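See the structures that follow.
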Structure 1
Amino acid sequence: MHIIIVGAGEVGRYLAQILIEERHDVTIVEQDEKVARELDDRLDAQIIRGTGISREALFRAGIRRTDLLLAVTQVDEVNLIAAMTAEKLANNCRTVARVRDPRYLYGTDAIKANEYGVDFLVGPERGVADQVVKLLEYDGPGQISQIADDKLTFLELPVMPHSTLVYATLEELRPELPERSDIVASLGNDGIRLLSGADRFQVGERIFVLCAPEDMKDFLRLTGSDGHHVEKVLLIGGGDIGYHVARALQRRKFDVTVIEKDNERCEQIAVKLRKSTIICGDGTEPSLLSDQMEEGQDAVVVLLEDDEKSLLIGIMSKHLGAKKVVTRVDKREYAPIAHKLGVDALISPRRAVADAILRFVRRGHIDSTTMLGDHQGELIDFRIDKDSKHELTEIPVKQIRLPRDAVIGAIVRDKEILVPRRGDETLRIGDHVFVVALREAVSELESVFA
């Protein structure tokens, strides 16, 4: 596909790197001359200096032959106008606009994308709020995602010193695992690795697990993971995302305290969050944090936009006795340090936007995709239907010619979960096949299941 990306901030660069590696023809439109020059040296893409609301810039970017335009600048109105302009200039161009102001997405002033000729509007607030709620409702360590309409659980777990995982190979461990579960990959200092039966795990690595939801507790017990039930939540940062997180936690009956530095913002959210305690103060102040931890807070969620401050407060919260710490960090290179110093889970609004856009880009036989690490790999849900290749349903899955860096982790068939450890299963129409793949294998993998 020929893809135009308008805006080369963190989201735009993240998307560009992924799409280029997947062998798409990418053109970036960027207004800042310095940023444009840097990208020209670093990325295998055409860089156009200009703004997304300029027809002339879009024509230079090749809008007439473009399959997809992604407008992801920091300015909502620029993104909306760029997407609407592209729709007028190119008949077959799909358009995506990133919006930061939640009023464009929710409530009485919400924009209906199809009325403006935009195919997809994306913002992080509700997605991040839902993610935080799931992390706090989950009693185990690490991170959790419910996929396949909640029929399948995907866990990212730390390998602890007392875990049985460090004493045996995966082949030796598998007879002890719940039948409907498997460890499909691990993340260490050298990045993501897919696993063979002879592999062993190292303390400090994080493993990726697929399992039936009802088997999750058995798996956690096997790995020696401690449970932490959360009732009281301290939320630091009451901006748009903080407000949506607090409101979602209120609905699920958590006891919520919000610390917000800005007096005016405190007054605004206090009116809307009547079941929460709102404290107007500096959440980065150690004495205020210490006082709140003495009040018996179980979990701390840090939603500051400054990555370094967020990490520092998260680490301090763990030191002060928080059972669970969730921290907003957009720079994924901080993740290994954060996990080693006690942060349980990281969330990134920018990455949430980028991941949502990638799921839109990959429509077709792909129902969903979950990023692993710093997009070093993906868990992809391929749907098998009447238009799928016939050979996919005629041979055992072990005979399907997958790329070298891809492996089938689970099959969801109606309410049944199959874990093809031996690969003797045969796919059927209606199955959902969950494949773990390293980044470089994704493009080839899509052609296998096209």
Structure 2
Amino acid sequence: MAMRPKLLFADDQGTIYDHPFLEMAGASGPRLVRPAIRDLVQLPSMSKLYFHPGCPPYGYDPNKRKIVLLREMKIGRKTLRCNAVSAFIQQGWVRLLLPAMDYSKKSSMLPMWAYSTVGFHDEAYYAPAFEIDDNFRWNPDNFDDRTLLANVKKRLREYPGNRLVEHLRNCAVHYHCFAAKNFFFRRWEAPIPTSPVCNSGCLGCISLQPDGSCMAPQERISFVPELHEIVEPFVRHLNEARDPIISFGQGCEGEPIMQWQRISESISAIRKETSRGTINLNTNGSVPRFVDAICCSGLDSIRISLSSARPELYERYYKPKGYGFADVVESIRLARQHGAFTMLNYLIFPGITDQAAEVEAMCDLIRKTSPHLIHMKNLNIDPDFYWKAMAPPDEPGMGMGKVKELLSKEFPGLQFGYYNKTRESFSV
């Protein structure tokens, strides 16, 4: 790419334009930066574009050699108000910069997506990003709704009156959850939500948001499934599905280990029926003794979420109720000790996760707990809201590519990814 991508902006109706000479800019936290050409990739095909009414974009002016704010643009005889454009990058890719825009006139919380800067060059969109994982099973082409409804009807007939199956029907049909669709297609990774309650108040919770915030993108499960509602359909999933994984801990529930007894007895009962497939738990790891009990019941893998390895930043995001960061660290250590394939679900945010102090804290955490794999997940949240709520130290970010490079060098056996693995693909 000989030239830098141009700035994108949108009018009030959402029509997107590329600027004739201003180049794309980005943000690392609140810092406006010029993206490095080496970091730019053509936007993956399943990415999406958004525009942000009332938020004018910043772009780099090559003549003035500085970043400038674009409030208006004359096109033909019309003078248009300019609104910022961002991208949601396809799953499996790590964004490196946030969109560069003025949030001061933003009137509401942005919906919970992971917004990235994006530019345009030679009939293609570009963003600073790198691919962390590639798994064909999560390609949107595999989730054709035209074949879904017949499978939903079939499963409902197989499990009449099963409230969990009914709940997953809603997730698959109305929220288009890929994992829920997998259950009805009887393949790959399928979800088992169990908990209507939570012991965290995460800023980016996708199943419950306070009044005055943005709408939560999913509805939280309202009941605890009975043992038979879990065991019957998911034994069959493990026995009959291709590359089967069943996962406790989903976006449509609270914190799963609040139902640790139901999960433990479910795993034990399932394993009495079949040894096939992988049983996984996605959790905040807040109560070590609950994690210990679940691991003892036959758990194969665990993914423990954290937004930061710095206790003060972790607690600002998770707002823990009755536990602390030290409990999470102990849960990671216990899971690894039990022999479960142990993963960290690292919620990353340019300008915070790539600070030197964060990398140092993450290295310390890895030395203490020895996880097998780190999932690098772009945090879905309003960037302006998150930065203000976290109030991190005023320190520049080094870029997530550099973070991965440093962690790989310090811990040669550490794996990186985005998706859960089957037991057959564990590398320990």
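None of the figures in this text is laboratory data; all of them are computed from the coordinates on show. These figures come from a predicted structure and were not determined experimentally. Cβ atoms are built from the backbone, for glycine too; each structure is taken alone.
Tabulated data for the structure shown
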| read-out | value |
| --- | --- |
| Entry that produces 22.0 once mean count of other Cβ atoms within 10 Å over residues 9-16 is calculated, selected from 1, 2 | 1 |
| Read-out relative contact order in percent (Cα under 8 Å, 6 or more apart), computed value 11, structure in 1, 2 | 1 |
| Structure (1, 2) behind the derived value 1.15 of Rg/Rh (Cα atoms, Kirkwood Rh), for residues 65-168 alone | 2 |
| Given 33, 23, 13 for semi-axes √(5λ) of the Cα gyration tensor in Å, for residues 97-216 alone, calculated: source structure among 1, 2 | 2 |
